[in-house]
Structure P
Amino acid sequence: MNAAPRSTPSPTPGTTLTFTTERQLDDGVLERRFTLGDAPGIPGILWTPATATPSAPAPLILLGSPGGLGLDRMYPRLVGRARHAAVDGIATVALEGPGSGDRPPLPGADQARADLRSALSAGEPVPDEVVDRLVLPLVDQAVPEWQAALDALLALPEIGGPVGVSGGVIAVGVRLAVVEPRLVAAGLFAGSYVPRATVEEARRVTIPVHVLLQWDDEGNDRQAALDLFDAFGSAEKTLQANLGGHTGVPAFAGDDAARFFARHLR
């Protein structure tokens with residue numbers, strides 16, 4: 001069912017969240033698409049459980065997704081994660097990342113990907129400067145956008161926090177965990193390249209962290225992922241490593257992550 005667009009002012013000057021469509025899923029979860037900011041805006045999707053009301057606002061998870069794939073391509077996986085969280089009374093939101101979907105490409109990203117593929121095809125280590133060019137511009141743009149979205153979403157009466165971040169590009173999650181005081185838990189997927197600057201940032205992370213690592217992920221540097229986990233400054237941090245490739249995450253790993261968020265957000 002389509003709804004009339006509705007703008008919600010946020011505490012961030014000039015940032016509005018405009019709902020464009022809404023529909024109720026068969027399990028009672030309300031799915032609303034929105035745009036953030038001035039036209040054309042940044043697309044996003046908010047899922048709220050039936051239990052979320054102004055008198056009982058829901059906590060919120062920021063759902064990350066891989067860089068460059070886009071919300072529509074990732075939708076089946078995102079809505080599955082959203083439904084899973086809704087069982088625990090938790091709302092979730094996904095935001096179109098910089099350079100993803102119909103958003104303009106990030107300057108230099110195509111060349112960085114080409115340089116990365118060249119190193120991999122030659123059987124050589126990926127140079128640090130290539131990882132930096134590929135990942136850090138994405139982090140620098142995505143994190144303020146997530147913070148603006150969080151400002152707008154927490155202004156909704158049915159969303160009350162606390163807030164967690166789940167999955168996506170791990171360097172984005174690490175930066176958010178460092179700079180965003182409203183985050184109380186981070187569930188991260190060690191499936192993307194890690195700049196050295198991200199390892200240093202991880203030392204400043206103090207919130208609980210749950211890291212999922214696929215042991216045989218052909219596109220991931222396992223040792224870099226282990227070094228990143230070791231660097232986290234959190235008093236509570238868990239590493240769950242499972243056999244299998246990048247897309248072979250077992251179902252029970254998702255259940256374990258859901259319990260992590262239910263423990264810290266509920």
Structure Q
Amino acid sequence: MFRVITANLNGIRSAAKKGFFDWFGEQKSDVVCVQEIKCSQDDLTPEFLAPHGFQGYFQHAVKKGYSGAGLYTRHEPDDVIIGFGSKEFDPEGRYVEARFGKLSVVSVYVPSGSSGDERQQAKYRFMDEFMPHLDTLSKEREVILCGDVNIVHKEIDIKNWKSNQKNSGCLPEERAWLTKLFDDVGYVDVFRTLDQRAEQYTWWSNRGQAYAKNVGWRIDYQIATKEVAATAKETSIFRDIKFSDHAPLTIDYDWKIAKAKKSASARSS
């Protein structure tokens with residue numbers, strides 16, 4: 001079994017205070033992808049750098065207290081790639097990739113466009129840049145793409161479908177981007193292959209009683225190439241403890257990775 005977890009922390013220090021790393025240590029996971037860590041390298045204490053025998057790799061935003069992505073692995077990777085080569089978005093800290101044999105596990109944090117049109121246009125630019133990268137990567141490797149994509153795909157993935165049609169994250173152009181990723185590029189929405197139930201969400205607004213009433217959105221994904229996706233066996237969304245406004249998503253794969261042939265050092269794309 002190869003267990004992968006993805007979680008938007010909405011601040012790594014905040015999530016730690018709420019018990020995220022205690023929970024992390026009990027999960028018997030192989031890779032844990034995290035997004036929106038909102039810290040600099042100097043903020044990473046040993047608890048954050050190497051918890052429970054894992055090794056962490058991160059891309060921090062240049063802007064202080066903003067964005068940031070990372071992943072933790074209990075296995076030594078063959079290679080770690082920081083950033084996907086974007087002049088605009090690598091400084092925002094949105095991409096970390098660890099390679100294990102022919103498998104790449106990627107932690108990604110897609111921009112949100114909810115603050116206004118300027119950031120929505122930036123989100124579209126990110127999507128335009130990121131799709132060709134994912135297409136190329138899938139032709140060379142098996143991929144498990146984990147992270148906060150900030151887009152729901154279908155009506156089943158959001159509580160209030162009709163009222164959100166004009167809101168970022170549920171716009172037709174955004175949903176069409178995911179459809180293209182699945183139908184044309186050939187990636188698989190792994191959670192949906194295992195769980196077709198409605199009202200399975202990973203994010204809730206802090207307004208009103210959205211969390212208590214489960215008025216949510218499914219915007220955190222594990223999206224994989226077909227070969228590795230076909231090995232997925234079980235999935236769960238963890239809601240017993242609220243570490244942030246997102247819930248961790250876990251998927252177990254029947255996948256074995258070879259031991260690293262050399263010591264990995266992080267490099268920029």
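General observations
- helix-only ellipticity at 222 nm (-39500 (n - 2.57) for each DSSP H run of 4 or more, over all residues; to 500) derived as -6000 - corresponding label from P, Q: Q
- Once volume of the Cα convex hull per residue in Å³, for residues 141-204 alone is evaluated on every structure in P, Q, the highest one turns out to be Q.
- Here the criterion is distance in nm of label points 7 Å out along Cα→Cβ at positions 93 and 189, and among P, Q the highest value is seen for Q.
- Origin of the value 19.6, where mean count of other Cβ atoms within 10 Å over residues 133-140 was derived from one of P, Q: P
- Entry that produces 16 once relative contact order in percent (Cα under 8 Å, 6 or more apart) is calculated, selected from P, Q: P
- Entry that produces 0.90 once FRET efficiency 1/(1 + (r/R0)^6) of positions 53 and 101 (r between Cβ atoms, R0 = 30 Å, to 0.05) is calculated, selected from P, Q: Q
Read the figures in this text as sums done on the coordinates, not as results from a lab. Owing to the predicted nature of the structure, the values given are computational and were not obtained by experimental measurement. Cβ atoms are built from the backbone, for glycine too; each structure is taken alone.
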